[in-house]
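See the structures that follow.
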Structure 1
Amino acid sequence: MRKLTFIAAAVSIALLGGCQQTPEQQSTPTVQAQPVQSEIDKANAFFENTFNRDVMSSPVYQTYMGIKQDYDKWDDGSEARVLKDHQQKKDDLVALNAINRELLDDTTKVSYDLKKQDLENSIADFKWRYHNYPVNQMFGTHSMIPAFLINQHQIADVADAKAYISRLNGVTTVIDQLLTDLAVRADKGIIAPKFVFPHVIDSSKNIIHGAPFEQGDDSTLLADFKRKVAKLEIAQADKDALISDAEKALKAAVKPSYSKLINYLAQLKKRADDRDGAWKFPDGEAFYNNALARTTTTDLTAKEIHTIGLAEVSRIHDEMRQIKEKVGFKGDLKAFMQFMKTDKQFYYPNTAQGKQRYLDEATGLINTMKSRLDELFIVKPKADLKVKAVEAFREKAAGKAFYQQPAPDGSRPGIYYANLYDMEAMPTYQMEALAYHEGIPGHHMQIAISQELEDVPKFRKFGGYTAYIEGWGLYSELLPKEMGMYADPYSDFGRLSMELWRACRLVVDTGIHEMKWTRQQGIDYYVNNTPNATSDGVKMVERHIVMPSQATAYKVGMLKILELREAAKVKLGDKFDIRQFHDVVLKNGAVPLNVLESFVDEWVAGKLAV
């Protein structure tokens with residue numbers, strides 16, 4: 001796979017001397033002396049150049065950004081490229097340190113500090129680069145390839161179609177580099193637990209199932225390619241030629257590559273065991289503590305997070321008991337949870353009609369919320385939001401719901417994905433909270449606004465901090481309650497059940513990775529403390545195992561946003577404006593929680609001064 005190198009242009013300023021001029025020289029027009037570039041300009045040029053360089057060095061990222069310069073390529077995943085990128089970060093840090101922070105304005109100082117922290121963390125974390133599983137049931141190269149081609153690679157003309165075919169042929173290199181990565185980890189003793197392998201192998205087999213690999217319906221990728229090419233306004237013979245080339249690429253590159261991956265995974269599975277926590281990694285305790293710090297952007301320890309989780313579980317259980325009494329249920333909370341988990345009134349049938357009904361109603365909830373955004377927000381996203389079901393090829397292993405950001409150029413809307421594979425895992429009483437979290441006023445509100453900001457560097461527009469992003473998502477489940485939504489007490493129970501789920505995550509994530517809980521202990525905790533389906537508990541625990549610390553972000557982030565809001569209310573009294581508070585939270589893009597706190601403190605101080 002050919003790798004193009006893009007070098008960000010350096011900014012150079014020529015300073016003209018003050019020598020004496022002869023009369024002849026004085027009669028000749030002179031070049032105006034250029035002003036010395038300010039430190040603010042230097043910093044912003046650095047942010048812009050490094051961001052653009054990084055985008056243009058990643059064909060995949062280019063596509064996400066709506067750029068088609070390397071539309072026929074994949075990213076280079078070789079070790080040489082990894083080492084080169086690591087050295088580039090070191091060089092970037094040297095260049096950033098050469099800028100005098102004291103000469104920057106407040107806005108640029110924030111960007112400077114965020115960029116410096118990001119570079120320092122990335123350099124420090126290089127030693128942990130193998131402490132993960134490149135393929136697992138949640139994500140990985142094996143599932144990224146088809147998901148990316150289907151959802152990101154648009155075909156507007158013949159050149160785009162040929163680029164798609166080139167990417168199909170390029171799968172050979174991508175999978176070979178993945179196999180190298182897996183082998184390096186295996187040599188270090190970093191092998192996913194046994195439960196991961198059936199998921200990954202099945203997902204990989206799904207990619208090479210169907211035509212042109214075998215008789216039957218078109219495979220996932222061929223169907224996608226045909227569907228996109230069919231919309232082109234070209235002769236049918238040209239369409240047929242493109243489809244023929246795609247079929248050749250699928251058979252010559254995709255099939256043997258995925259077959260090789262499947263065979264390797266089958267062999268690797270024999271070396272896997274049932275140890276689930278990050279403690280099994282080399283220097284695993286230090287790795288997990290570092291992961292918690294990065295995920296939460298706090299200095300909370302694993303034990304502190306575990307304790308917070310237990311306290312939140314207890315509080316939410318008490319609020320659920322109030323709803324149980326409100327609806328007149330006879331029995332204890334565990335019995336009420338069992339009722340909510342099993343009563344057929346809360347579930348749509350696992351049919352095409354039932355799934356469509358779910359999508360239609362979720363869309364309706366989001367549209368209603370759109371109509372009331374002025375009550376809560378000053379700035380609103382320009383990008384549209386669509387609701388879609390998770391595609392069949394990945395729905396079995398994918399999470400309950402997730403959000404995909406819109407293209408910056410407006411060519412693709414934001415998407416709220418609902419996983420309708422198992423309708424018994426998608427109770428209707430959770431529909432509202434899910435739609436608010438993933439859509440509006442949740443992830444779409446925050447991420448789309450961030451991308452549309454005009455006065456911050458691109459690395460902040462498109463960057464992210466999990467605790468901030470997911471904390472906002474969980475906070476956004478509560479906001480509609482405060483404006484009169486969740487009129488149905490069962491839906492309010494659903495909101496609480498989802499908050500409870502995030503509180504349990506604090507307990508289970510630290511339980512598995514710090515306290516050496518087994519996979520089954522984690523599943524049992526979810527089953528015994530929540531109304532969710534057992535399948536939810538299984539998926540969540542398996543997510544904890546392959547993504548250490550990630551799931552702690554939600555509750556930690558939400559609690560910080562609520563803490564800041566309540567403190568502002570106390571200090572400002574009648575001067576507190578929820579719309580202005582949300583503006584402060586959103587208008588700077590995603591930031592660490594301590595930086596968010598400083599923004600809110602400055603806003604409060606400014607209001608009090610007036």
Structure 2
Amino acid sequence: MRTGVATLSLSGRLVDKLHAAATAGFDGVEVFDNDLIGCPLSPAEVARLAADLGLTIDLFQPVRDAAGVAPDAWPATRRRVVAKLEVARELGAPVVLLCSHVGAGSVDDPDLTASQLAELGDEAAGRGLVLAYEALAWGRHVNRLAQAWDVVRRADHAAVTVAVDTFHVLARGDDATALDGVPGERIGFLQVADAPLKQMDVLEWSRHFRCFPGQGMLDVTGVVAATLEAGYRGPVSLEVFSDVVRESDQAVTARDAYRSLVFLADELAARLTGPAAALVEPAPPAPERVGLAFLEVADPTGDPALEALLRGLGLTRVGRHRSKPVQWWRQGEAHVVVNQTPGTDPRAHAVGLATPRVDTVAARAEALLWPEVDRTRGAGEALLPGITTPGETHLFLSADPGAPDHWQDDFVVEDEPATEGRWTGLDHVGLAVPPRRLDEEIGFLRTVLGLEAAPVEEFWEPQGRLRSRALEPRHGGARIVVNVAEGPDGGAVDPVVGVTQAAFACTDLLAEVRALRQRGVRLMQVPDNYYVDVAARTGLDADRVAELREHQVLCDRVGDGDAGAAELLHVYTDVLATGFYVELLERRGGYAGYGSANTQVRLAVQRGPA
């Protein structure tokens with residue numbers, strides 16, 4: 001599968017973009033007309049530079065509003081398009097992208113549009129070029145692939161083909177079946193982009209929120225698979241533009257973009273059949289199951305306050321690492337590892353994940369171009385490879401209990417593990433990422449670990465807003481919530497990144513709250529107004545609401561009635577000196593969410609008094 005990227009998908013000047021694309025490993029590029037207009041090099045010089053870098057120029061784009069105009073406007077339109085065809089010839093781009101008309105001057109006449117495309121096809125063929133006609137999702141009269149294909153068929157010209165853009169296909173509500181009946185040899189180019197699901201103007205959606213495959217929610221793989229199975233054999237080229245892309249370093253974006261095509265190829269390997277299957281190679285498989293094994297807390301100075309906190313939470317120190325200054329603490333089936341290695345960043349907390357095949361996950365991460373965490377492995381110690389997420393959180397991979405490379409085997413047990421206790425494990429973790437790294441973080445967790453992402457949720461912060469997205473595996477309990485807290489200027493509310501929330505599950509929250517208070521643990525104080533709201537939205541009786549108020553417990557419910565309702569009870573500590581806060585929760589009746597209804601009050605209280 002030949003890979004490409006549009007220069008408009010990278011920030012900076014055209015020359016810088018070409019270097020970034022070549023360094024990332026792309027085979028070719030689409031040259032954006034505006035990039036060329038602002039470049040001091042001539043088209044021929046750009047072509048020579050690309051060749052020297054090992055890149056092909058696969059497409060010149062876009063030529064806008066190229067056909068479908070009234071007869072009196074056609075001479076001027078034709079002259080403009082022909083001038084751009086000459087530029088493409090000098091550039092050495094074999095394909096020129098023509099976009100469907102979006103303006104008020106567009107004419108709703110497919111035969112007229114086809115005849116104008118056929119005239120342009122003559123001009124293109126005379127220069128050794130092919131035209132690829134694209135239905136923009138916001139086109140005035142041609143905005144679906146089927147409409148563009150109908151016009152191309154009417155044009156009946158060998159140099160006039162249809163372009164497939166995954167965003168334009170999927171944004172209009174179509175799917176891979178839009179390719180039914182379109183022969184591969186009549187597809188002139190394939191552009192690929194993903195996006196989160198948004199209920200908004202499609203043009204604004206396209207310009208500001210496109211992302212790379214694996215970062216959004218669209219069935220990009222299905223459309224690409226249908227295109228390849230139709231017989232298309234040209235480049236698979238990324239065309240992504242967004243606020244993040246425009247403001248990010250082009251080298252970082254190019255690497256992320258290339259990585260997304262490696263992931264796309266892996267996804268395609270599971271879908272393609274027949275001759276098209278030979279075009280891609282799968283990466284090592286994603287883990288069949290992922291669970292949360294432990295939370296690692298950085299404590300390079302051996303702070304007595306941290307030990308007091310752990311004891312207050314009810315955890316007991318049960319062991320020490322065989323070769324490193326690392327302690328193992330436990331409460332029931334919840335595990336906390338305290339890393340006291342001198343020089344460790346005190347905010348560099350980590351998360352341990354359990355999966356049946358550690359080596360496979362590590363190999364998959366390597367194949368998808370993610371770096372590993374540096375670590376020293378002593379003789380006889382677990383493999384425990386580490387990977388750094390784009391948001392700067394360390395994830396350590398452990399085998400299941402009883403298997404080689406299980407993390408607990410690295411510890412000498414000083415006391416018998418305290419298996420008694422009401423804590424059943426680490427329910428989920430919250431990771432804070434910088435605003436510009438959200439898509440990349442989501443892409444990492446989806447592509448490497450195979451987690452499935454829920455839609456983005458937004459909450460008001462006292463100083464801005466919180467964007468939150470939960471991810472869970474198909475099998476296992478590795479719930480991870482990725483958060484971006486943005487201030488009024490779009491920057492982070494605070495500079496903290498990595499683990500900001502550790503949520504532990506228990507079997508009897510009210511009993512656990514009483515024990516925590518007896519041990520002196522300070523829990524978040526909930527405004528009394530909150531319980532008026534709880535009574536209004538849940539229908540709980542007065543005694544239940546009074547009990548929740550007495551214990552300062554938050555509640556979320558799904559469904560009606562005591563028997564049929566799913567319920568979440570939870571409490572929070574203050575934000576601790578470690579930089580994160582602890583949530584203790586109890587899920588009842590199969591409750592599967594994260595208490596979104598209560599996020600607003602948590603944000604308000606944690607940010608301080610009004």
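We did not get these values from a lab; they are worked out from the coordinates using the rules stated. The structure presented is a predicted model; accordingly, all values stated were derived computationally and were not measured. Cβ atoms are built from the backbone, for glycine too; each structure is taken alone.
Assign the value 15, calculated as relative contact order in percent (Cα under 8 Å, 6 or more apart), to the correct structure from 1, 2. Checking each candidate, the match is 1. In terms of mean count of other Cβ atoms within 10 Å over residues 221-228, the structure with the greatest value among 1, 2 is 2. Work out the source of -19000 here, i.e. which of 1, 2 gives that when helix-only ellipticity at 222 nm (-39500 (n - 2.57) for each DSSP H run of 4 or more, over all residues; to 500) is computed. The value was obtained from structure 1.
From which structure (1, 2) was mean projected area of the Cα convex hull in nm² calculated, if the value obtained is 31.2?
Details: 1: 34.5; 2: 31.2.
Structure 2 accounts for this read-out.
For which of the structures 1, 2 does the calculation of Cα Rg over 2.2 N^0.38 Å, for residues 509-580 alone return 1.20? Source structure for this number: 2.
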